[in-house]
1. Which structure, out of 1, 2, 3, was Rg/Rh (Cα atoms, Kirkwood Rh) derived from, given a value of 1.19?
2. Given that Rg and Dmax of the Cα atoms in Å, for residues 31-174 alone, derived from a single structure, equals 17.3, 65, which label among 1, 2, 3 identifies that structure?
3. Upon calculation of Cα Rg over 2.2 N^0.38 Å, for residues 143-270 alone from the atomic coordinates, which of the structures 1, 2, 3 produces 1.20?
Structure 1
Amino acid sequence: MKPELQERIRAELDYEANREGPPPGFPAFPEIPAARYTSEEFYRLELDHVFARSWLPVARREELEKPGSFLVWKKVGRPILIVLGKDNVVRAFYNSCRHRGAALTPADRGQCNILRCQYHSWAYDFTGKLIAVPDEGDFCGLDKNDYPLIGVRCEVYGGTIYINLDKDAAPLSEHLAPMLDEWACMELEKLRIVHRRSTIIGCNWKAAVDAFQEVYHINTVHRDSIGYALNHKASSMALFKGGHSRMVTAYNPWALTTLGMDAPDTPDIAGATALHRQTSTAYLSFPNMITPFRSIFVQQLRFWPRGVNECEMEVVGLGPDWGEGERPSYWDRANAAFDKVLDEDLENLGSIQASMQSNAFPGLRLSYQERRIYWTHEEIDRRIGIDRIPEHLRVRPMLADYVEQTATEEQPA
């Protein structure tokens, strides 16, 4: 993150902390229809046009330790086999044999020398090429070259493996472009997994993402934890092209020492900026990953739909590489504290979903502080295509004039 951007964000934090209302001319948002969170029709549109056509963060590169390491990913209804080849390239395929569709492996993860179907032993190499068929002579006119595994777009950035089910999708670098310059200093590829958690939540996936897109709630929900340490008014937000966004919230100065962030065993990400050391800086990578950045850690909160009224929150915590040996004991207490904050965030989501389903709650009435939520909904509609969405479920575009141009985007002529 460049010094000039840090300074601009600091100025925005000062402005936000002292403002008495939204900036002049900022629009009042129309209600977001609650049915967007409860409609089976809209949910299917999201699966088909958002999740099936977006770059999705599925694993960390370190989870594939050596050639032949594999894992099976099943989050959005498609079984995807991700494997590290002998050339150290990560590839992804549908976990379906080209013979009769059986799974190549029933295991969620493991190590192998070859990809061999568990049903009839058709075998593939790590590039997906069909290399062996038992009783091959019984298949009239079979050319093995015509039956490779069906590949899935797969790329790696910052040590995170992403897939995209749309074979015609733009490269991952283009998708992440608004954040890449800001993320570079953290050297995400050098971080290691220090925490994992999976929680099933009784709400639509968007309701869960919403909970992490504003700090309007912190003095109520987090009053006994992080709420007293952060200044919810001093929050700078940026909307990026593609539905992404950033939120930087200032810590109260005394909190930086009171919270034990200067303890002798506190980890440190060498490339973290002064801004990362004095604020909570979090991004939404559209559609479903919230990423808080601190000088101590980077958290990936990935939200996966499991039905219109249920989702999964998958947490992957990343910290500096500690070298050989066991994970430092620091993370035992740090992860427990972070889990407490997460549990507070999740407390209201079930009741929110119940309200969404009732006739008593027609829609969300958002404030200036909650504009990231509205921006996410705008992008969902763009991805689906407005003509596919029933009129009563649409949101009106409001925020195009507030999109921030980033360092990786071309300047206008």
Structure 2
Amino acid sequence: MPLSALYLGERIESCNMTTGEWAELKRNYRTSGLVMACGQAGVPKTSTLGTQFFAHKSNTDCRLHEGGPESTEHLATKAAVARAAREIGWDAVIEFPAADRAWIADVLVTNGERIIAIEAQWSAQSQADFERRQARYEAVGIECFWLTAAVNKYNASTVPHHALSGSVGNLRVWLPSLTDLNLDLGEGIKAILQGEIVPVAEFVATCAAIKTQMSKCWKCDRWMSLWTVTELDLESRCGGDTTLKWSMPWVPWALQRHEQALEATIRQAIQISDLPAPIALRSRRSTIADRTYLAMNCPSCGAVQGDGRLAWRRDADEYAVPLGAGARLPFNDAVRARPHLCRDFGRGRCSQESSTAAGYPAIFLYPPASEYVSAERFGIDLPELPPRGSRRRTRWN
């Protein structure tokens, strides 16, 4: 069910013809001739739903229109894609044939610099066919991405694609985002073509989740607060958000810790709370452990507290520590690698410059690569530290 044809030497698209123009075409095509993109004679038809399209004459064997008869959703998708591209100044040709008619692109768009084939695939297609057709475009220097229905979720995984859903009159496309993003197809196509999908996010940390517990120094017998950062809420420059979670908040005998970048902020928050003074992180040599590491140190006498006392993490209290306008940290690529729709909501778009290129030695990127983190949209939901003088009572006092 193609949408384009040649009539009187000019290319026409059924989806853009008025009812009067369509009726006139039906009256005259037999004498004037009507040729479809595949080079064979065509017939103008109207579906029971009112969709205007072209069809092959009976007993025609056409191998170029792959996938057989097209659904009304397929036709609507091609029309919507071309319309959206044209609205932002791109040239768009529906059912563009190769010079030798070896293939026909659903929609071919160009802006004078880039040529992109956009293929819609509502029906099931094998992974081999996705890859074969993708390679065919790449061989002639044409970019290609696919709009695929749920039935092709796995088979399209090896080619550039976006998930397609909805129905005629309400076509939708899923674009990569820090949150699930289901857009009108036309809006989505504009975002893709205008380069609004970028590979990495620029984050600031807005809130930290900490675990803390009171403990007495083995040397001076004074109370102190052991602490570690277990989660970070992040917000991107373009308004998205995610949460980092550490699988092992306190790795024994580490030489660097992710807490270092936030130590001053966290310690200050604990110091003005109703909790004992916070431990300090210092690189120290431990005779008992027979190694040098970034250790917990008593805030009163400086004695190394050791990394062997890890049971405190199981029973520790958890608090949220707001980070004001946001802490700018040199996040590593594993954290920043978030392909997403990036738009300027008054703060600009996410910088694509890598932290390494910005002058941060790899060893200081946040968090250290040796620490495993997961990033999802959890959101920290914890009480803030108890204010000083609140006479907080625990089993320790």
Structure 3
Amino acid sequence: MKELILISHVVNPSLSEGFLPAALKLGLRVVLLTDCAEQQRHHFSQQDLSAYPDEIIACDVFNPIAVIEAISLRENDPVAIFSNSDHLQTSTAIAANYFALPGKDWRVAYRAKNKAEMRTYMKVQQIDQLWHALVRDPASLTKVASEVPYPCVIKPREGVASEQVFLAEQSRDLEAYCDAAWNNQPGQELLIEPYLEGELYTLETLGDGKKLQVLGGFRVSLSPPPRFVELQAHWGTGLSVAQQDEVLKQISDFGIGFGACHTEFVLTAEGPRLIEINYRSIGDRRDFLMQDALDINYFETVLHLHMGEPLEILPESSGAAAIHYFTPSKEGLIVNAPVAFRCDEANMSLSYQPLRKSGEQLTLSHSNRDYLGVMSGTGPDATLLGDLMARHSAALNWEIR
């Protein structure tokens, strides 16, 4: 049986509910390499899932040499090496290249993950000339203090899920944020860049190394400043062809060309400006929503690419799709929480998935990690879908003490 090496960090639904079932349908034997082996084993022993890894092997997956050594011990060479983990695209790409398997260019994966490297490369290649600075202590912050444009955004160099992303209106805000970050984690690398005014969008693409196809994108609503928690996303950007092509050109010039990529950008008065290039599939369950909106086997399609198969032309979506994330207003013990449900009404499909359960202690991180639950829906009409989601959202209640 053909063997797929799946590389993962923590438990996530894209892996357990998306790529694992897809691998099963493709007849692949799945070996899971992870640095959280006990957590993964516990997850798969406790959950009633449609697919399970055939083996779970403990490995320092952040170290590409350790990944290569773990795979080299296998009796048979794998047919593909794949990860959708945000932090592991570089080590996965290096391992795939070592075994002469289809994969991403590790240099592109590295500079996409490292936000400072991304900005530097884009400036050198004249893709975008956005000012930025990397600081790691009060002395380095002092050196660039006179250059900082306000308002500015500050975030971890390799952060995820909007964690520790902050809008500073003036110098004292920036200094206070940095002091708090370095008190908690001395020497943490923080990226400062101008705040880009405009609506936030995403562009979702797939590539086979020869052609890069746009699947579509989301219009994203954020929490009020100074934080950037994603609250809602609606499938379909409404962008012009020229605007979409400009984003596609920017990421192509950056080096994106293989596998899945999730790009975030702001549509400013001067045109689209990139915020992040995430060289992986979109997360927070929007990958499942995108699959439903496009009516394709998305996860299988991604795995086919990593098995060396060419990208087929995928259909465009004419329907509506939306997702709503529920966030808490305070910390405390969750005493009561809504349960999962699914309903179909007037040719629309709606589902709610709880992410926190009664009995859990909640500590706010002011990031996507705070989500209590997620509601998603698809249908033929965006207005009707919005009304349906609003009605069911109003009926959800949490008791937090």
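Where a number appears in this text, it was derived from the coordinates with a stated rule and is not lab data. Small disclaimer: the values here were computed from a predicted structure and weren't measured.
1. 2
2. This value belongs to structure 1.
3. 3
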